[in-house]
Structure 1
Amino acid sequence: MISTAIRVARVGSAAELAAAALMMLGFPCLMLAALLPSVGAFAAAAAVTYLADHYLHRRGSYLVNRLSKVRAGLSIRFLIRQLLLVLLLARLDLSDSMVFYAAIACFLAFYGFQAPHSALITLIRLRRKMPVATRNVDLASRIRIPDAPPRALLNRAAEKMLHLDLVAVAGVLLAGATDSNVYGFVGIGVTLVLAFVYVVALVPYIRGKKTPPNADTVLAAVDEWLREYRPETVLYFSGSKDSAYQVNMWLETMEQLDTRPLIILRERAILERMAPTTVPVICVPGGVHLMNMDLSTVRVALYAANVGKNIHMLRVPTMKHVFIGHGDSDKLASVNPFSKAYDEVWTAGRAGRDRYAIADVGVRDDDIAEVGRPQLAPIQTWRGLPEGRVPTILYAPTWEGWDDNPGNTSILLAGANIVRALLKAEQPVRVLYKPHPFTGTRSPQAKSAHEKIVALVEKAAAERTADPRFTVDAAAQSAAKAELARIAARIEKLTGVTESGDEAEATRDGMVDTAAHAEVARLRTEWNDAYWRSFGSWEHRVITGAEPRLYDCFNVSDAMVSDISSVVSDFIASGKPYAVTDSAELGVEEFKRQNTAVRAAVILSNSASELGELLAEVTDPSSDALAADRRELKEYLLGPDEPASIDQFNAAVRDLAKKSRARNLGQETGASAAAVELANGVPGQRKASADETGGAAVKG
C-alpha cells in the first residue's frame, strides 16, 4: 500500500510521502487554528508546514516541484501562511493594534524585496554562464574567471529568501499570545533587515571583477588553446540529458587513442552528466560559436548519434566524418539512411556491413570499416555456473522507442510475464532488473509496465529475505556496506571539484588530476565488488542509475533476457546463454531471419513460456545446444578477438586521417594551380578553346 502511494505521489520514499501529507494537511489546520482562534495550534501547524516544506525541498522531491503547476508553488504557500496569520490577528481582536498594521506592512515590504532578489539571482546565473564551457582545457592561464558567489547565496535562493519571514511570523505569534507588541516589532524588524541584507549581498556579483569575461574574450581564449593543443580526432555529440550514456560509453576509447583527442558537446545538460575523463571537453551550445571555432587541425570527427545538430560539424570539409553510433544492433536505427552523410561508417563486425547492404540505404560497402567494440573489454567470458550459487538472470529490456511498434520493447506485452516466470521458476534463480534509461519517458503504458515489474521484483525480494532457505552472512554484508560508504566518500572527495554547480568556476577548475582519475577508476572497481557483496547472491534486485554499470551486471549474471538492441550484441561477448523476446510475434524463423543477433538465442513469445530452455542451458551444460552458435555469432557481430578492438579502432583512425590529409593537400595543390591560371588571365580550358578557334580562323 505504501509503495503504491509513493509511486502515485511521485515521491522517493516513505519519509517524503509523510512530509508531503503533513504539508498538505498543515494548511487546513492553519485555517482552522486562525478561525478558532488558537495561537498554540497555529504555531504548531505553521511549524509542521515549514519543516515539511523545507525537507521536501532538501530532498528535491518531484511532488513539491510540481505544485507550482497547480497554483500551489513555493511563494503561494508562504503567502497563504502569512494571510492566515493576519486572519488570526483579526480573530484575536487585534485588528486595531499597531502590530496588526505592522505585520501587513511587513509582509507587503517583504514581498517587495522578492522582485529585486529574484532579478539579481537570475542575472548572476546568466552572467556566470559561459558561451563555451570546458573540462581539461586550461583557460585560467589565459583569462580571469572569478570565484562563484557563495553557495549560501545562490543555492535554493528563493526558498531561503522566503524562509526569512519565519522571524516575523514567530514574533507576531508571540505578540498575539502575550499581548506584548514588542515581540512582533522585533520579529518584523529582523525579517526586513535580513531581506534587505540578502538583496544587497547579491549586488556586487552582477558587475566588475566578480563577473566572468564577455563571450568574445572567452571564445578567443578557447581558440588560442586549440591552436596550441592542435586536436586531431574529435568525438562530437548532441542529445537530450538522458542520452549522456551514449557519449560516456566512448570516453575510455577516446582516452586510448594514439592521436590528440577532443570531445565537443552541444548541450550543457550532457556536460553536467558526463563521466569524468582525461580528454579535453568543449561544450559549445551556440551553432555560430562552433562554426567560428578553429578546428583546422582536426582530421577525423566521430559521431555517436544521428541528430540534427551534426550538420554544424558535417559542413567542415577539412576533416573526415565517421558514424560510430552508440551500439550495434538489428534495430532500424543501426541502418539509418542519414548514415550516408558521413565519409565512413564503422561497425563492430561483419554483421554491421551486411546489415547496410541488405537495407540498401545508400551507404557503400567501401565506406564501411569493421573496428570491433572497444567498450566490450571489461566483459568477462563465462566459465559456467559456480558450484552452489543460485543462477542469476538479468532482465535488461530496451525502451519503447519513438513509435508504438510492438517489437520495440518486451516491457509492454511480455515484461511482467518474464519476471513472473523467473520468480516462480522450479529451481530458484535471482532476478536482476535493469531497464533502459529512457524507459517510460515517452509512453505512459511503458512507464506503468515498468512500475509493475519493479513492484513484482521488490515483493519477491522481500519474500525471499524471509525465506529460511536463504541465509546471509550479516557480518560480511555489514562490512561490505561500510566499505561501500568509505569508497563512495573517497570518490566524492576526489571528484567533488569537477562537480561545481557554477559553470564558470567548473570551467576554470575543470582540469582533471590524472593521478586522482586513475585512483577513481580503481575505486569504482572496488565499489562494484563491494556492491555485489553487500547483499545476498540470491537477492532479487532492481538496478537503475549509472552504477552499477550494465557490463558489471553482465559479469555477475549467468544469462540474460532482452530485446532487439545493442545490449544483446554486447552480451554475446560474454558467451553466456541469452533469450530475446519476439514481442511483435513474427514467429521464430522470421524473427531470426530479420535479426542477426538472435540466431543463437532462445526465442521467447510474449507468454515467456520458453524460459525453461534458457534456464536449462544455464544449469546443465550438456543441454546447451547453442554454445557453438554463440561463439560463431560473436565473431560475426563483434569481430575477431585479435587484434584487440582498440588496436583496430586506432588503425582505422590513422587510415582515415591519412585520407583527410591527402584530400586537403590535393585541394591546396588544386587551389594553387587555379591561382596561377587566374593570374595568367584566362582559365586553361578557355585558353585552349580560344587557341583552337584562332587556329581555325587562320586556316580559313
Structure 2
Amino acid sequence: MAPPRFDLNNLPESEEDIDFSDIEERYQLSFEEGFDNVVVVDNVPEVNEAKEEKLIGFLRKIFKNVGEIRPGHFVMPKAVNEKGELMSKGYMFIEFETAEQAVNAVKLIDGYKMDRSHTLAVNRFTDVEKYTNVEEDFVAPEEIPFEEKEHLKSWLADEMGRDQMVVYRGNEVSVLWNMQKEQSHVAHSKTHWTETYVQWSPLGTYLTTFHQQGIALWGGESWNKIIRFVHPGVKLVDYSPSERYLVSWSNEPIVIPEDNYHGPFSTEDEGNQIAIWDVKSGALLRTFPSLAPTSPNARPTVSWPVFKWSASERYFARLTPGVQISVYEAPSMGLLNKKSIKVDGVVDFEWAPMSDADRELAKSGKPKDDMLAYWTPEANNQPARVTLMSIPTQQIVRTKNLFNVADCKLHWQNRGDFLCVKVDRQAKNKKVTSSNLEVFRVREKDIPVEVVEIKETILAFAWEPKGERFAIITTSDPNFGSAAPGTTTLKTSASFYYLDKGKGKDTLQSFKLIKTLPGKSCNTIFWSPKGRNVVLATLRSQTVWDIEFYDLDFEPLDSQATKVPTGGEKDPSAYLRLLATGEHYGVTDIEWDPSGRFLATSASVWRHTMENGFQLWDFKGQLLYKENLDKFKQLIWRPRPRTLLSKDQIKNIRKTLKQYSERFDEMDMMSSSQVSSAERQRRRKLLEDWTNWRKHVEADLASERAAIGAPAPALAQATASDEDNEEVDEWVEEVIDEKEEIVA
C-alpha cells in the first residue's frame, strides 16, 4: 500500500480533523508497562503555594516506608481558583522506583486518615486509566440458574447420634461411622484421595486433602469436591475459627509463568509463600512472604500457624520474633492502623477465646474488643513481662513482671476466663530447676494474678474444658533435659487443682490442690471435651505405653460426701477416682471424640512400623474395638460445631434424658442382636462349607482307593471299629458321711 500523498490544496480545516489513527496504532503506549510504578493519591487537602511545601513534607513522611520515590516525581497539580489564587487540585501523582513499591503503596496507604475530613485514596495509575474506559451503558450479567447443593452438615442428623472419623492407611482414605464395639461402617472411601495427609476444618464442614498443585475441600453426603485452591507445593493449611478463611503455606515461593498463565496469583505475589483465601468464594485475598532466618547461617523454618486468628475472626496476627506483632484486619487484609505493634524482645503471643456471653454480644451487634497476651524475656536489667492488650485500641490492660525466667508458655482457658502462664525458673547455671503458674483472672476487676508455686519442673499443663480445674504433670527426674526425647521414660507426678471460691462474698478465691499422684510415667494430658473425665498417657515412648482413665466427679460411696466443695469443708480428692488402666503398644496419638464418650488411640507408621492401627475405648477405660492396619497413618475424629440449642432446651433434654436413653438403648440392643445373628449365621455357613468339603474329599479318596484295589486306611478302620464297640463309663458320686470339726 502506497503511503498517503501530501496535498496542499486539500488540507484539514483544524487540528481535530487530522487522522492520527495510523500513528497512534504504530506508537501505542502500554500503560501496564509504562506507568505501573505510578500511583494516584486522591482526597489530598487543597492548599495554596504558601502551605504546599509543608503539605508535601507531611505526605513524604507517610510514604517514606513504602519505597524509594524518584527525584522530582512527587507531583501535585495546581490551578487558579475564582479568587485568583493558585491552589492544589486535591490529588497528586507519585512515581516509585519499582512497580512492587507502587503496589505496596496501594496496600498500605489506601484508606490512611490524615485528619477527620481527609482520608487518602491510593490507586495505581494504570487502574485509573482502565476503569475510565468502562462502557457507560450498563449490561446486566447473564443470570446463572439456581443449582441446589448438598447440605454440608448432614452427618449431624444421624438417627443414632454417631460420630465420624477419617482413617488414612496406605493410599486409601476412608470416612467411617463409629460403631463402638464392632467394625466401623464406611461412609465414603477413596484411593489416592490425598498425597500427604488429611485434615478436618474446625467445625467439621470440610475434609481437606493435599496435592502437588494445591488443596481441595470435600463434603456433603456424596463427598463431592466443593472447591479447590491452587497453591503449588502446599504443605500446611490453617482455618479461621468459623471456617471463613483459609491460610496455606508452601515451601516453594510463588512463581508466575511467562506465557498463558490463568492462575489466581499475579506478579505482585511472586516470591511469597503464604496465601489467605476466602473459603466460600475461593478468592485469593492476599499473599505474604515467610519470615527470613534470624541469622545468615540459620536454616529457614516456619512456626505453624504463622498467623493466629482472634476468636471473633475480625483480626489475625503474626509474630516477628524479638521485634513486633503485626495485626491485620479481616476481610480487608490490611494492617491494623497501618503499622505493626513494636515490642522489643517479644517471644510469643496468644489470642483470648470467647465465652458464650461474648458470642451473644457479638450477635447483637455489640462485640467486645479482642484481647491478646504476649510475653517478653529479661533484657538490659529489665524483668521478663507478661502483657494483656486490647485490640483494636492497643490499650494495655494488665502487665506482670517476672524474674529469673528461662521460658514461658501461655495457656488460655477455653472460655477466656483465665490465662495461665507457665513460668520455668532457672538457676545461675542457666538450668531449669522449678516452675510456677501465674494465673490471671481476666473477668475480675483489675485482673488479679494468683501464683501457684510448683517445686518441680512442669512437663505438661491443661485446663479442663468449660471448667475451672486444671491438671499438670511434673518431674524431678535427673534425666530430664539430658536424654533424647523418647529414649528414656521419665519418672513423673500428676496433680489436679480446683478453684476454691470460699463461703462469703469477700472471701478470696484461690486455686488449691485436689491431689497429687506420684510414681507415674505419663507425659501428656487429654481432657474430655465435656470436662470431668481425663486421660493421662505415656506417648511416643520406646518402653512404656500406659493409658489411665480418671473421673474427677466420681460419687464416693460415703453418703455424707457432697459435690466439690465451695467452702472447703470437704475433701475434693474423694471425687478423684481411677476408673481403669490400659495399654496400647507403640501408641503415638490420642484423641477424644466430640461427644466425650469415646477415645481413640493410634500407632502411626509415620512414627514406627510395629503393630500399626487403632483402638477405641469408652470414657470408663473399657476397650471396645481394636484393629491392626498395615501402613496405618492417621485417625482424626470429625469435629462438631457449637450446638444451636438454647440453655432452656438443653435443660429440658437433661430432664427427659431417660426417655432418650431408653430409645438409644433399644437401638443398641437391636444393633447388637443383629450383629450376633449375623455372626452366628456366618459361623454356621463356614462350618457347613467345611463339613461338605470334607465329605466330598473323603468320598473322592474312597473311590480312588477302590479303583486301584487299595484297602481302607488303618485309622478309618480303627475309627469305624471303635464306633461299633463304643463303651460308656458312668461315674456316680455319693456322699456317705459328713462331719464338721472346729479347729482351735
Origin of the value 6, where relative contact order in percent (Cα under 8 Å, 6 or more apart) was derived from one of 1, 2: 2
Can you say which of 1, 2 returns 1, 5, 10, 13, 15, 15, 13, 12, 8, 5, 2, 1, 0, 0 when P(r) over Cα pairs in 5 Å bins from 0, in percent, for residues 184-471 alone is computed? 2
Once Cα Rg over 2.2 N^0.38 Å is calculated for all of 1, 2, which comes out largest? 2
Across 1, 2, distance in nm of label points 7 Å out along Cα→Cβ at positions 80 and 520 reaches its greatest value in structure 2
Of the structures labelled 1, 2, one was used to calculate helix-only ellipticity at 222 nm (-39500 (n - 2.57) for each DSSP H run of 4 or more, over all residues; to 500), giving -16500. Name it. 1
Starting from the value 6.7: which structure in 1, 2 was distance in nm of label points 7 Å out along Cα→Cβ at positions 104 and 536 calculated from? 1
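Just so you know, all these numbers are worked out from the coordinates, no wet-lab data involved. Note that the structure is a prediction, hence the values are computed from the model and not measured. Cβ atoms are built from the backbone, for glycine too; each structure is taken alone.
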